[in-house]
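Here, each number is a calculation from the coordinates, and none is a lab measurement. Remember, it's a predicted structure, so these values are computed and weren't measured experimentally. Cβ atoms are built from the backbone, for glycine too; each structure is taken alone.
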Structure P
Amino acid sequence: MIPVEIRRGNSPLVLGLPHSGTHVPSEIFARLTPLGQTLGDTDWHVDRLYDGLLDDVTTVQATFHRYVIDANRDPSGASLYPGQNTTGLVPMTNFDGEPLWIEEPDADEIEARRLAWHTPYHAALEAELERVKGIHGVAVLYDCHSIRSRVPFLFDGTLPDFNIGTNNGETCTPIIEAVVAGICAGAEGYSSVVNGRFKGGWTTRHYGRPGENMHAIQMELAQSTHLANEEPPFSYDGAKAERLRVHLKTILNSVADLAASLGGRS
């Protein structure tokens, strides 16, 4: 299994999909607990949700599951949210704080997984961002995520539907954040927040360098917006998804148009 799948386009916008993959090598899968083997913390159906919303867009999708190694964590293992509950480079617990492993991987194995899976994903993502920046003079990474709307181990209460992360405005020019936030705030029947519990993962923070015409923004969607249920079998709800996709399409097209104007190249 290749670590990453790329669909190449020429838009200045690149979609990152680090958590929608479900591949777990058999020797790793056998060491997961029965709970871990449900792969419950997948960003379920996010690839399907965004498919076809923007013409000529590049997508970079991790094929491997986040329990193999998390493509949206600092490769050093440093925490994204010091002092708060979170999961690591290879998570030892799920989002409810429950153990995932019958036999936990040691540091050497984690490093081997990083080299085999995490590194190729980011090499591909960086290459695609640089390629479209070469075309337009600017690149925007839109990092696609979803999570259950209620996860008491990670946050209190119910998560807003749209969770926009720019690491407190550091990863993109203010106008990109403002445009996305405005579309989400105007989406009837949906709630939204900017830099709430989810401020952007390592991917957003790593690639977001506005001073170099490289912008990044994370969108964490509550799974209640597009799933029939937020527990196994995590079924896709076509009617819910189509209502949501209207707004996602507006976001992607607006950001792509804005990026083209920021780049100043034809």
Structure Q
Amino acid sequence: MFEIKATESLDVIKELKQQYFALSTAPLDGMWHFGFVPMANHFSFYEHDVLIGYCCINAEGYLLQFFLSPTANVKAAELFTSITSQSNAELMGEIKGAFVSTAEADFLSLCLDNSSSFKVNALMYVQDPLQTIEEKALLPMKLVEPSQLDTCIKFVNESIGAPEDWLSSYLGNLIQRKELFAYWRGNEILATGECRLFDDYQTDYAELGMIVAESERGRGVATQVLKTLCHKAKEQGLKVICSTERDNIGAQKAITRAGFFAPNRLIQFEFKRT
């Protein structure tokens, strides 16, 4: 007997998530999989009370992960089509589409088979392993201290418009984990850089992010920030990844100049309506 149940604790599916990440052909985007996914609704798949898979759906009705164990008797294509055709809407809600990386081959194929349209949402970057960084390219970026949180919140809010309440929690966590750096001119922040580490999966990688003050853009600061963060990550024996939106041409140029290339994409799918 096959059954879908709401997942009460992510610990229940931790082993399946390990298998999910092991199947990816490249590291997956940390903001999506470790920022957005934990906030999504998870559902577990069972055959005769044996856990065989799971999926998660965000508040907007988009699938973010889908995994079915190779030991399952149910066919992945049939189950996926059943879910996306709203046959389980009473339990799972309406499913509009999915966000999936081109590094998630099985999930990607299922989305292609059931989609009405799709578009590239973001570019997924890894660093060229032959890239070298000269010391003169590095900036004197320092770890942000807890006492500097309010200054960072103000800087990021003014730079990209993110809400202050969310920034207080997000940046506060980065500071506590010693993953947030800043490039200063006196008491003024010119740029911030994130070097985010992974706790459970992809632990040999660091994911980078940066924001440059509007007054400093177009001067190569973004590329220098990324090179500096790469250097800090490599001092810890870590490889680096990053991503940016499809339309952010300025960031793409800076990332490329820092020695990255984008072998994968994050795709937004809209599913067929039945």
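Compare Cα Rg over 2.2 N^0.38 Å across structures P, Q and report the one with the greatest value. Walk me through the intermediate numbers first.
Numbers: P: 0.96; Q: 1.09.
Largest calculated value belongs to Q.
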Open item on the list: Given a value of 18.1 for mean count of other Cβ atoms within 10 Å over residues 71-78, calculated from one of P, Q, which structure does it belong to?
Closed with: P
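Comparing structures P, Q by distance in nm of label points 7 Å out along Cα→Cβ at positions 135 and 167, which one has the largest value?
Numbers: P: 2.6; Q: 3.5.
Once distance in nm of label points 7 Å out along Cα→Cβ at positions 135 and 167 is tallied for P, Q, the winner is Q.
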Task: Which of P, Q yields 1.00 [FRET efficiency 1/(1 + (r/R0)^6) of positions 7 and 127 (r between Cβ atoms, R0 = 41 Å, to 0.05), calculated] - done: P
